[in-house]
Structure P
Amino acid sequence: MPMGLSAELPYPALNGIEKDEESVRILAPAYAAKEGELTATLQYIYQSFIFSSLSMAEYAKTLQAIAVAEMHHLDLLGRMILKMGAYPIYSACPPIPFNFYCASAVSYSVSPQKMIMDDIRAETEAIRCYERIAGRLKNEQAAAVISRIILDERLHLDAFKRILGELVAPNCPEN
């Protein structure tokens, strides 16, 4: 498994994050809701399989690296939710055990361009979501972790835009 595609800055420590039910509700969508890190991880792993089957190994490796970074984000969010007093169950609203995660949110396209366009939309929305979350969190340490995650999401967005450009370029007529 490749290393995660992440910004070259350390993640803030989780020290100082304490029980906080409101923050759990704020973080939950980024964790295991349909637009959260769990969906991103599953989607990018799925897409890496498809790119591999299409003999596009470089793109498959990039997707795996992004998935590893998303798994790290999932881990950070889960540990923060636990420190904030809730079990990090795969639900839209931990700790309430209902509305469990469903993998139907994953884009199961097999078209390379469509997959990457879906990823660009997902990363753009993730950045917006995290910016809203960072602005709502009262705990500065938790907000710092979210701000650090945003750096990775921007890096992922740039990678997907580069891939889309490479996929589209061969189909563009030359002038």
Structure Q
Amino acid sequence: MAAAAESLPFEDGAFDAAMAFSTVHHWQDPIAGLREMRRVARRVVVFTYDASTTGWLERFWLTRDYLPEFAGLLVDWPSPADMTRAIGGSAEPVLIPWDCADGFFEAHWRRPEAYLDEEVRRAVSVWTRVGPEAEQRAVDRLRDDLSSGRWAERNRDLVALDTAELGLRLLVA
């Protein structure tokens, strides 16, 4: 079945639960899509990003030092408060373990060499959305900084962390 998140072809309460994992940023109207999820499901779980706090781009070394274009992807992005209101729920920060096995954008925060791997990057839409020039520049600079030790020097505090709070949120209703 093909449908848009903002207009789901299902009756009210048709499902016990609905989940959106790192997909809301692809929707034309995130708030409308979240309201639709809530309309068709009794329970809703959403894994998303918080770009509403001051300095949010600085939280993650990859966006701060190598991929500032990421900020352009979240222009006019709704706040977690707006998103939780849309589903009638609550939001909690998601701490990412250093050895996270999933492949979402921030998953390799303590394993920077993973971002040099083409397969890792192809599994994450951010790289396609920022464009090939930005991607290549970011990868080249990261590779150089890893080789020279600059990355390790700038991010030495990460080695001691088991988890990182990089702005991901779990919305639950």
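All of the numbers you see were taken from the coordinates with simple rules; none came from a lab. Not measured: the values here are computed from a predicted model. Cβ atoms are built from the backbone, for glycine too; each structure is taken alone.
At-a-glance table
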| item | result |
| --- | --- |
| Origin of the value -0.31, -0.66, -0.74, -0.90, where log10 I(q)/I(0) by the Debye sum over Cα atoms at q = 0.15, 0.23, 0.25, 0.29 Å⁻¹, for residues 119-158 alone was derived from one of P, Q | P |
| Top of P, Q by distance in nm of label points 7 Å out along Cα→Cβ at positions 95 and 151, largest first | P |
| Winner on Cα Rg over 2.2 N^0.38 Å, for residues 7-86 alone once structures P, Q are ranked, highest first | P |
| Mean projected area of the Cα convex hull in nm², for residues 71-110 alone - highest-scoring structure of P, Q | Q |
| Test item: distance in nm of label points 7 Å out along Cα→Cβ at positions 103 and 143 calculated as 2.0, pick one of P, Q | Q |
| Parent structure of the calculated result -8500, given that helix-only ellipticity at 222 nm (-39500 (n - 2.57) for each DSSP H run of 4 or more, over all residues; to 500) is the read-out and P, Q the choices | Q |
